[in-house]
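Before anything else, here is the set of structures, which you'll find just below.
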Structure P
């Protein structure tokens, strides 16, 4: 791994370059790093130019990560649910759970602790996403039944990916943070991961398969890309 720097206007972007046997230049932005993978035959100046070309997107993604880090899960804060913003209300209660009511998301918690209340919402998010995945998957699976047995679904708090597919265990994992975005984003991630049972890479054939099943995929992919995570 090599760390390189490029200058864009008044900002300096430091990125980690990893040499891999890949066909294309790949960019991955995380909360605290910018990562690029490239084939060893690609000149360094071409890789720097690639980063500069994507500099506005990189800077925007890092700034959004910074804002998200400042989220405190406080009463009155806005949180997302299926693409809509709701006002957070944490209510002391012996009976715990989540209730969506008009413009509010009410979290009933027996402890006056923000982290505890956030975990209640996380459990709610996992159940909602899994429920939708189990309802939707039977409509997608017949298109891939020749490539895999029916997969198992898991919802996790992933740090840097919206979803993943294990060809070995036949498992599709989904990021619990998808609960904040339009339902089309979850639909796209499901199709994306199913398509990996047929195409293990991100080749043209892979995206042709995704396009055929879900023509609106690019719109929702762009929403997720702006959040700085990968598939």
Structure Q
């Protein structure tokens, strides 16, 4: 693990970038997990779940180290609580991926063929939202160089607005997919129906946590 103290010396946002990289190690496993379920590759799904649990634990360790190391007495360009809140929202993303892995391995699920295209379209949108959150986190040091104002801040707010739009689009896809799911309820086991509804909801939570990082940044820029 990198020395978080050294990262703080570079920028108050460098540890956030380091943590986000670990979070995205979790997020990048979401698509393969759904592919494994689609293909009926249950052993592979179990392996991917184990990788997810390990990646989430690593993100937790980094989060805890940041909390313990974040300067308390030195000047920061933003409120210390906002930095801690930002880390928490990023970590919530990793937690959602872990919850997805749990839901996908509770039983040997099969993905109904009529849902496949819609599920992967939804997955792609959620991934897009997470990628936008990553881009914002990676832009944070540039904001510091620009004193959290000026053209850099304006660009950051544009990125936040784009992130929020992506999350809204993910919400719409989730709603449509849920309708499609229940249109096939007569052909599904009740437990499978319930689990898929929970899974789609957890994917929505992943996008929601990603979007909230943008909202937290807007708060930073407004104080």
Structure R
């Protein structure tokens, strides 16, 4: 089992270790879509295997955290809050893994009519994740500041930005779904079904990042 060092001055460090693996999963999503666009199925398979390995590492850290997390801290944090945050964070890795499965289940081809819209949507989803990463990167400084002051306000600003970017992603997902189903006389029904599921899981990535932002807001409000 992964060793977890819980210290009252750094209660987020074990979560940061888990996030590193989850982010490794998410970071492969854009390259995977580029492989589908370019019909580079060999590299796509390699990237999917990297995601499977990173997700497995995230699961090991998650299990270690759940088994060792202290019942209390000398900080205004609750065990339940940290576990809830961990659960949503783990869904980032799980959803990236689901996308890896969907994109490799067959030799998919990205419809040319959708290429620009798909990558615009994908970039928007990743923008939500990036805002969250920025907020989480400030947690060490925030701990040292006792969760108050300018650092706290900066984190809350990034949280609000993540929530807004997720709203934008929702709108793009709806428009992309409309364009996909408008191709029902061009694409096979099985391909429409598969792409629809892929777009939904991209939306799930943004939703999970948004939920993490909301959980972070709740922890700061304690």
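Read-outs throughout are calculated quantities, based only on the coordinates presented, and are distinct from any laboratory measurement. Please read all numbers here as calculations on a predicted model, not as lab measurements. Cβ atoms are built from the backbone, for glycine too; each structure is taken alone.
Which of P, Q, R yields 2.3 for distance in nm of label points 7 Å out along Cα→Cβ at positions 17 and 137, as computed?
Values: P: 4.2; Q: 1.2; R: 2.3.
Label of the originating structure: R.
Once distance in nm of label points 7 Å out along Cα→Cβ at positions 113 and 161 is calculated for all of P, Q, R, which comes out largest? Show your work: numbers first, answer last.
Values: P: 3.1; Q: 4.6; R: 3.7.
Sorting by distance in nm of label points 7 Å out along Cα→Cβ at positions 113 and 161 in descending order puts Q first.
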